[in-house]
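We did not get these values from a lab; they are worked out from the coordinates using the rules stated. Keep in mind the model is a prediction, meaning the values are calculated, not measured. Cβ atoms are built from the backbone, for glycine too; each structure is taken alone.
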Structure I
Amino acid sequence: MNRDDVDWAGYLPAVVTPFTESGTLDTETLHALIEQYAERGMHGAVVNGTCGEWFSQSVDERKSVAETAVAAASGRMPVLVGCTSNTAENVQDLARHALDAGASGVLVSPPPYIKLFPNEVVAWYEDVSAAVKGPTVVYNWPHGTGVDINSDLADRLADIDSIVAIKDSTPNVDQFFETSRRARDRVRVFGPYMSSRGVEVLRTEGGDGTVGGGSLFGTPDPTFWENYWAGDFEPMERYAEVQDRLFPKLWLPGGWAGIYGGYQSQLKALMHMLGQPAGHVRRPRLPVSDPDALASLRAVLVDEGLLTATSGQA
């Protein structure tokens, strides 16, 4: 397999997993969120990744999330399912279920906590490739795994059968664009193209898409990529300017956490303000509940035009 075996491109939100306030899985709200994403023209959806709090779910819950997302998407957009675990056998079980349920592909990071060396990362994905009979996305998530898949390593992984894409969440932007240059001939690369620098890279070198934390902007997120495919760079530049201002107001450098709480906690607070189905976080994550923090988050949305001064009260 390689990049030509899939047609994934554009904006794919990394979907939060809604829980009730008491901590139970809320598949009804998840279904509503996927429905909203489809109606707003998203080019796909990624569930059970970092935003999806996979680490707080049982295996059965992870499978229920996959089934719910695929059913809600109803063929309108591809659904990729996060199957990260600490053994290839566990990945295989989750991946087989996801693909049998109708997922378009699976997303797998290096196993968390272990901090593999480069040759071990290659061997890990070779084992995953042998076990998973479907399109696989390498997920580079250094903050969660202790491993940053650099451009040399990405170049090696791009040659492994079944790997068709890389979702690169490295905090090293220079490294990301080097990975894009070196690996895009064989795999699709998803990352921070939706910035002023990214627009210039798209103009001169090309790019595939972005898997972003939810979709705060809604329809303008996929529209950015539709403008790119049409060769209309002026609205892309305007969009990127807002993104470049907004990001540092909300997220710590590298995007691994919110300024006012855990990544998932802050994202769900913002989604509630924007009227998006989000549910609650599940422990060990705690919600953003401080009134001053919530007021600050809302002020950022108002400043950047995502809310009016009288809407979006949490």
Structure II
Amino acid sequence: MCCVQNAERQPTALQTAFAGGAAGAVTRAIAQPLDVLKIRFQLQLEPIKRGSKYSSIVQALSSIVKEEGVSTLWSGHIPAQLLSISYGVLQFSIFEKLTELCRRSDPKFYIDHKHWLNFANGATAASVATIVSFPFDTIRTRLIAEQKTQKAYKGFSNAVSVIYKTEGCKALFKGIIPTLAQVAPHAGIQFVVYKSLTDNVFNRINFFQRYTTLGEVVGSSVSANFIAGGIAGIVAKTTIYPFDVVKKRLQIQGFQQHRKNFGKQMYCSGLFDCIKLTITEEGFLALYKGYGPSVLKAILVSALHFAVYDEIKHFILKL
């Protein structure tokens, strides 16, 4: 079935920034508990099996709530929200701007190489957004990693102050290299898979098409965007997951004394030392610790992120 794209009306940079920020805030509020579970698994050096501190998603969830309270599942929520909002604003606005520049500068080249351009634009936008928002990521990781019965920080502002005074500004960017190594291909893959499904699959199926009041097809529906976003999240997360584990372990270097009750602690000197120690002491599959809650989170976050973003964007354009 042919579809008529509404190419004349495009959202402004401010509109895409607002939609991206709102999408980030909504998804973060819903998915934060899965993020807490993922990080706790990633930082556990012992095998994830019966008898360990955390042995399964259900057991870990029960243990955290029983020992530290339900509120622990939203540990680091303030910096996590700041991370998601700032990341969402920059990622989507930069991606849309780059895409529009490519489309206008050489329409034929854009059509012929659309998938590669989506990958490059998504990777570029995500890299810029990551660098700007990374300190929030480090702070929320520390707040999630600490044991709530022996807190290291009183809250978000106190964590910023203590880290800056005791470890310096560089500590806020610990793990930035493996993060950039994962986030560029992760975002690139996400945008390629998402755009491929919405532009080439779902908007050609009548059930998933979004119509204007005049009966023109302008794109895929919210259900199509949700499904496409979820699939994109699975593919992208599975591809780059080991980098995420290494990043988390680097972010808590210098913080191990506040995690003694969680079991063994890793002390490493950098990216390659962390990878080496993880594989030699725990095995290659340790690079996929926490994959279960992580992939659940990836499905939910990616699906919500793209669906909410597109819904807000379409609502703004209707207005």
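Can you say which of I, II returns 0.50 when FRET efficiency 1/(1 + (r/R0)^6) of positions 37 and 205 (r between Cβ atoms, R0 = 35 Å, to 0.05) is computed?
Values: I: 0.80; II: 0.50.
Working through the options, I get structure II.
With helix-only ellipticity at 222 nm (-39500 (n - 2.57) for each DSSP H run of 4 or more, over all residues; to 500) derived from the coordinates and found to be -13500, which of I, II does the value describe?
Going label by label, the one that fits is I.
Here relative contact order in percent (Cα under 8 Å, 6 or more apart) was calculated and came to 20; which of the structures I, II was it taken from? Spell out each step's value before the answer.
Details: I: 20; II: 28.
Structure of origin is I.
If we compute Kirkwood radius over Cα pairs in Å for structures I, II, which one ends up with the highest value? Walk me through the numbers on the way to the answer.
On the way: I: 19.5; II: 20.6.
If we compare Kirkwood radius over Cα pairs in Å over I, II, the biggest value is for II.
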